[in-house]
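Taken together, the values in this text are just the output of simple stated rules run on the coordinates, not laboratory data. Because the structure is predicted, anything quoted here is derived from the model rather than measured. Cβ atoms are built from the backbone, for glycine too; each structure is taken alone.
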Structure P
Amino acid sequence: MMNIEQLKDSNYVPYSGKSSVAVVKSVAGNYYPGVRVENVTFPLTINAAQNALFTCLSEKERPKAIYVEDTKANDLEFWRNEYNVWVYPHEELETGDLKEILLDLQESEIKSTLKKLLDHAVTENSDFPVSALLKTPRGYVSGVNIECSEWSLGLCAERVAIGKALSYGIKDFESIYIHTRSGEYSSPCGACRQVIYEHMPHNPVHLFHADGTRSKHFSSDLLPYSFRSTSLNVNARQ
């Protein structure tokens, strides 16, 4: 059962301490949560509304309404127009359960699942779908890249998967698998490397390349000399 106060505990806000929760109701009637996910490099922070909307879209569903704490927040007008969603305060959220998003997969099913997930990507601008599977102790969490009319507000598959997992209260990550069917190399971009490093600094990153080959790396190797929270003159709150 949904509980806004419990969802607040899923926020990752070690730098500002300012939590935020959004819940999206899809056209099919399913509910998807979104929490604020901060990053030590502040431009990479994902806000709750975007997180909830992109979680819904990554499950190949269309958002119908979004429930937020502040209906007059500056960014909501863009999302309202982008997806033609109704915006309501938390108080009007109906009773219901969150849609289950965990995948129970065997190692042998990862490659085929990544290929199928490419069809969930929203890539009207780039036509470059990417899929990701985040391995956690509770199961796998999927992610695909989501683009919108404002190029700078899109998110890569890796960040969608991490934001989705955190919104569901999953904070322990074991490894991540990434795939694209085009391009020379299925490698995470610099922004994703920074986000991956923050949440799993020494974990395996498995890349499934378009030519059928795969390679294994470690997040710390993909981002040498990374910027870390220990570089700040403030103590992280978590």
Structure Q
Amino acid sequence: MKDPVFVAFSTQKGGAGKTTLTVLMASYLYYVRGMKVLVVDCDYPQYSIKEMRDRDVEILKINKTFLRNFNELRRRTQCDPYPILIAKPEDALARVQARIEAGHEYDIVLFDLPGTINNPGVAKTVSLMDYLFCPVAADKLILESSLAFAMKVRDEIMTLNGSSVKEMYMVWNLVDAREKTDLYDRYEEVFEEQMLQTIKTRLPDTKRYRREGSKDEARAVFRSTLLPPDKTLLKGSRLVELVDEILGIIRL
């Protein structure tokens, strides 16, 4: 049995998009690409992805369009929704390993981690990821926080004996189309000076990334744990380009 790849979108600043990117990548890989995916929600105590799954399930009971799309997806793929494992950071790896030893097979395990590495349990879990992707936006607070986080991971986590982290990348999110591209190029020069790699794909700041199912509207859905991103909303989102670039990096 081939070992799954452990991946985390991780940063310490809320609003950078780590949970959204985790869900979008999981749903796209599982429902569209047919990969075996496990999501591990370690974002204690709020458990944002579990909360999103709970909202999706409630919408199934109310919104007929959402339910019809869900049933059609299950008929076409013959698959149940991907599992979401709830665990505190210090317990996450043991819980994942137990599932693997029980016979569950995964191509990729996506972790949603808390926004701190000052906790020893979180730091240990981060050190056992294969790849880390740090979302960053051209907002002063997010930028400074994400950069500080990445440098701390570089200096204190990736250098640990037993660390599994092969590579870490910064990921541009919430890119404002009105900003000149050389602004981001200058920031990337700073990343490079700090020996931090950057994903080439830049994700635009668009409301579709926050578009979930609705209890009372029959609308296309982009962010869901039960459905893939709607095809009409994928155009211009650059999500597919990001997924393909990441798959190339992690060799899946």
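Computed values, structure above
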{"quantity": "Structure responsible for 19.9, with mean count of other Cβ atoms within 10 Å over residues 120-127 calculated and labels P, Q on offer", "calculated": "Q"}
{"quantity": "Of the structures P, Q, the one that 2.8 was derived from, the read-out being distance in nm of label points 7 Å out along Cα→Cβ at positions 40 and 168", "calculated": "P"}
{"quantity": "Parent structure of the calculated result 0.30, given that FRET efficiency 1/(1 + (r/R0)^6) of positions 184 and 224 (r between Cβ atoms, R0 = 25 Å, to 0.05) is the read-out and P, Q the choices", "calculated": "Q"}
{"quantity": "Identity of the structure behind 3.3 (criterion: distance in nm of label points 7 Å out along Cα→Cβ at positions 88 and 176, calculated), options P, Q", "calculated": "P"}
{"quantity": "Entry that produces -12500 once helix-only ellipticity at 222 nm (-39500 (n - 2.57) for each DSSP H run of 4 or more, over all residues; to 500) is calculated, selected from P, Q", "calculated": "Q"}
{"quantity": "Comparison of P, Q by relative contact order in percent (Cα under 8 Å, 6 or more apart) - largest value held by", "calculated": "Q"}
{"quantity": "Rg/Rh (Cα atoms, Kirkwood Rh), for residues 152-215 alone - highest-scoring structure of P, Q", "calculated": "Q"}
{"quantity": "Test item: FRET efficiency 1/(1 + (r/R0)^6) of positions 80 and 160 (r between Cβ atoms, R0 = 25 Å, to 0.05) calculated as 0.75, pick one of P, Q", "calculated": "P"}
{"quantity": "Parent structure of the calculated result 18.9, given that mean count of other Cβ atoms within 10 Å over residues 16-23 is the read-out and P, Q the choices", "calculated": "P"}
